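Just so it is clear, none of the values below were taken in a lab; they were calculated from the coordinates. On a predicted model such as this, the values are computed, not experimentally measured, just so you know. Cβ atoms are built from the backbone, for glycine too; each structure is taken alone.
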Structure I
Amino acid sequence: MSRKSGRRLGGFLFVLLLIAAGVGAYLWQRYTSFADAPLAGLEPGESLVVERGDSLPVIVRKLREAGVREGDLVEWRALARHLGAAGKLQVGEYALEPGTSPRDLLIAMRDGKVVRRRFTIVEGWNIRELRAALGRSKDLRQETTALDDAALMKALGHPGQHPEGRFLPETYLFTRGDSDLDVLKRAHESMEKALAAAWERRVPDSVLKTPDEMLVLASIVEKETGIAEERPRIAGLFERRLQIGMRLQTDPTVIYGLGTNYDGNLRKIHLTTDTPYNTYTRTGLPPTPIAMPGTDALQAVARPQRGEELFFVAVGDGSGRHLFARTLAEHEANVQRYLQKYRAARAAESAAGSKTQERQ
């Protein structure tokens, strides 16, 4: 080959290299722009469900159905290979929030960063309220709807156990495909652990003989007050009543015994009508818990406040706080203070209602 021909070939190859470099730069820019640009058309709360057996083409089709138009299949495959996600996309539900890029989504699917939803068991709920809340959850598979309480406890692996008070109030995370039974299993296990921890911390001279008795008393404390610092005080008061054989005389147990017959108004006849849960007519603890106690109520019963108080009544100012007394005479004086505040509040409400009617 002549020197002149060699120069021509070299120039031709140089041009080819320039073209190849330009094409490569264009493709790399297009690739990076696709990989990191936010997916358009996404609304808050949208998600992508990857099911068992879904391939990348199926996932891209689902994205198209959700309104995502960015990237062709070649680009999605190239990005998946680059991220080590090819063939490793995990089953589950993934967030498609505004601002999500293809890179974000593939990394999430590669690492199994699925959407986690929440279900909260509220302190003081009873089993009816808990089951009703589970039934309203649209994100949980419903497996317990047709089960009565006995069948439910059998399904949880605790046949014969009363369900009241057995599920720890807290927020539980779950993923798509989980059921109401899954949440209840975790809540039951959490309550067993919390109860065992509280039982281990109990005072040596506790009047309570078993963890189940602790659970019952904690449920009463839970229903009597929502004020954290009052719980040990009320727990100590009930413990002293149990020690001397005095009836607990606590309204929440009576209300629980009325069940669905309770209309929101506790009457004198309710306090004098005997049921297994009426602590005005029976001494000792009721046969089961009356609600789901939280860890604070359990710990309060484990370490009740020392003292001599045997009585308490609501302050009556809407704060939820109570007045405590050592003697019946002190208690009756506190009751009179409560009644005065209650009547004054009712009178003010009535006056306000009359003024509203006059304006109308």
Structure II
Amino acid sequence: MKTLVKFGCQTLLLVGILAGCEEKYDLSTLPKQGKLEADTSYKQVSPAFVGFDGPQDVMIGIDQLLYVADTRANRVVMMNLAGAQLSARYILHPVSLAQDTRLDLLIGGEIVASNGDTVAALFRIHLVSTSPDSAHRLDLARIDTVWKELARPQRRFPGITALPDNDWLVVRTGPDNSSFIDPDARVLLFNKDDVFVTPLSEFATGTGTGITNINFPTSIASFPGVKDFVLAQSSVGVAYGAIWMRYDSTSEFEGWIPKFDPANGIDRFVDFVKPNRYQQPEAVAIDRASRDVFIADATLDSVFKFNSRGALKRESFGRYRSVVHGDTVMQQPTGLAFFNKILYVADARRNTILRFILTSDLPR
């Protein structure tokens, strides 16, 4: 998910100032459109799912249902894969979604505090551990408020992901990273009982050119069966808009380390860590079967696709090397999900959920 619009406008103004001395990624080096048309490429599936207002996140749950954070409409929507709405729940400005193996929903949104401030909050909706009449009904299921940022009302939670053991990670962002003790930009770890454990010390908050520097994180997605994850962030003040972290547990170390780190020398040739590749990466999705990684850039109106070795795949598409023409080109993609060969894209500008499939996967 997704940095809110108030950060996005500032991002465009500051990219040129803060991007650092790294060479800008040259989009002209990507394969040309004519060549792409001859190869496997993504085509839009019709119809698009409509009726949303500024959707910031989309997710396919373990229950194989589609969930949408319909941000400006102040609701989370549950749909089947044909696009029919099944139920909805009021949440103030939801921006991020995840589901654990208990089928509970984890949601990043907002509440109005007793003093009138609108503050970030984390919620859990118990979709199955409720009465039979309310099971798998967003509008009837029990909801808990897990966490509230009462002391720092400008903070938000643009990304959540659940780990295989039902612990979960949430990315937090905000305008103030001056505090060494408690900056706004953090990755927070909660256990399966929703107890806050720790901010991940693997990340350094603030501007810089190191692979683990985070400034304005926007999204996070984990891999099935392991604790590895990919974090996306605004390019303001940092060189790397996406960070791939691998979990390691030995007798000497337990925690996350970068899967690709240009400081190692050889990794600097890996496509995934090309400096300044993105402008505003807003969403991450993972193909559970192939471990391919999708990253959506809301400014470039593009989706970049990488294989499990970090190589950029030719199927990457969008405004800068479009294999989808005319009115079907996405505008401001802010959410991604992948399931059963279909890529789902939340288009915040057109208020739709778009679907794409590879031409090689089309029915013959």
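Given a value of -1500 for helix-only ellipticity at 222 nm (-39500 (n - 2.57) for each DSSP H run of 4 or more, over all residues; to 500), calculated from one of I, II, which structure does it belong to?
Derived from II, not from the others.
Suppose you compute distance in nm of label points 7 Å out along Cα→Cβ at positions 73 and 313 for every structure in I, II: which one lands on 7.9?
Checking each candidate, the match is I.
Mean count of other Cβ atoms within 10 Å over residues 97-104 computed as 20.0: which structure among I, II? Don't skip to the answer; put the middle values down first.
On the way: I: 16.1; II: 20.0.
This value belongs to structure II.
State the single structure among I, II that was used to calculate relative contact order in percent (Cα under 8 Å, 6 or more apart), giving 13.
Working: I: 13; II: 18.
Matching structure: I.
For structures I, II, calculate volume of the Cα convex hull per residue in Å³ and state which one comes out highest.
Numbers: I: 259; II: 145.
Evaluating volume of the Cα convex hull per residue in Å³ on every structure, the highest lands on I.
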